[in-house]
Structure P
Amino acid sequence: SSKNSEGEWSGFDVDLARAVSVAIFGDDQCIEYFPLASND
């Protein structure tokens with residue numbers, strides 16, 4: 001996943017996180033994204 005040209009996160013992992021957020025909280029904006037290096 002990465003930020004697109006508009007500065008919003010996009011990608012498979014982001015889509016999955018949004019779906020889980022909607023299922024649990026009823027809103028896809030209840031989560032916060034932050035980058036992690038592969039060694040983290």
Structure Q
Amino acid sequence: MSRTPSAGIAWQATAALTTLAAGFLADRAIRAAWRKGSGKP
């Protein structure tokens with residue numbers, strides 16, 4: 001299986017979007033835990 005340049009770019013874009021989504025979800029989880037633990041927004 002040979003990798004074409006467009007396939008490499010697609011994987012890089014997928015990795016970037018996955019990283020952004022994971023960061024967003026982690027931020028939301030931390031924010032929710034902070035609210036629950038401290039009672040502050």
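For the read-out Rg and Dmax of the Cα atoms in Å, a value of 17.2, 54 was computed from one structure; give its label from P, Q. Answer for the origin of the read-out: Q. With helix-only ellipticity at 222 nm (-39500 (n - 2.57) for each DSSP H run of 4 or more, over all residues; to 500) coming out at -11500, pick the structure among P, Q it was computed from. Only structure P yields this read-out.
When mean count of other Cβ atoms within 10 Å over residues 15-22 is computed for each of P, Q, the one that comes out at 10.0 is Q.
FYI, it's all coordinate maths here, none of it is from the lab. Bear in mind that the values here come from a model prediction, so they are computed numbers and not experimental data. Cβ atoms are built from the backbone, for glycine too; each structure is taken alone.
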